[in-house]
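Read the figures in this text as sums done on the coordinates, not as results from a lab. These numbers were taken from a predicted model, which means no experiment stands behind them. Cβ atoms are built from the backbone, for glycine too; each structure is taken alone.
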Structure I
């Protein structure tokens, strides 16, 4: 059976591996189903925190002690959370590449962290080849509610990202970033 290579290219980022790569399609589908089921149980309001963290670890998350996670949607489990972090309600972690959160990172409600984008294609289909880029958020950062972090961004330690900001480029340490796109508004004190 012949499968159009454009379809395979679209599937490339579907699970963080290439459609023609090392992991068979059925295995990737089963992993997604596992993550969906366990993730849904973990995000249920009645699920105790200890059980929630255990279920997310079974999905592949690397979670340090002292983390509090209220509800997060994710795809592949390529998420690392440093100690004493907090992820609030309705956070979306689009983890086609690794998302790494440092120690004491707090993520406000309805934040979105994206790791997948597309190259600009030709006029027939502007969403070209899939590109996966990891996101790193340094120690001590705070993302205000509904902030959006785009693929490939590194946020330096000690930053505050204002509510509703869209971070399109790397952020230098110890700064307040706000706006669409987010820009450095001021320096923050270093302790």
Structure II
């Protein structure tokens, strides 16, 4: 295979891209990244180009296919997949919100000591708080308290990106209600 760029170090330079050997000696320099890539591709053999394009994508697709089916099999066997554990907070929030909405819509009863309207309000408060948690987790919102503690530069980034400010009290209330009524979340 032709010399690959990964076999050499790219030395940082203010105006140029410099390809160096392992000892740091300059081999070539380029004015732009595109010029460097054109030179790299010019020195490739037809077989290198063929294997780069023809084999890497199908192999990547096979690995994706294998991963997706592996997760489906794991969920069937264990009820969850290893990738669900990697980011359990996202998995939980993404599943809890639609389940709570379905429970609110299709409920056939409510806990003893509560009225139907009170139970609907409790479920609505849980959903609202979990939606806030999802927005914070998805980096679409930030708690007002955290925003106020951030430095002015970071506050400007939040404003420029359109990050919403949300009340942590509603989030806390949702999880308190979830804790209090956990064993009543059935229909």
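I, II: which one has volume of the Cα convex hull per residue in Å³, as calculated, at 228?
II
Comparing structures I, II by distance in nm of label points 7 Å out along Cα→Cβ at positions 27 and 123, which one has the largest value? Intermediate values should be presented prior to the final figure.
Numbers: I: 4.3; II: 6.5.
The structure with the largest value is II.
Upon calculation of helix-only ellipticity at 222 nm (-39500 (n - 2.57) for each DSSP H run of 4 or more, over all residues; to 500) from the atomic coordinates, which of the structures I, II produces -5500?
Answer for the origin of the read-out: I.
For distance in nm of label points 7 Å out along Cα→Cβ at positions 35 and 67, find whichever of I, II sits highest and give me its label.
When distance in nm of label points 7 Å out along Cα→Cβ at positions 35 and 67 is computed for each of I, II, structure II gives the biggest number.
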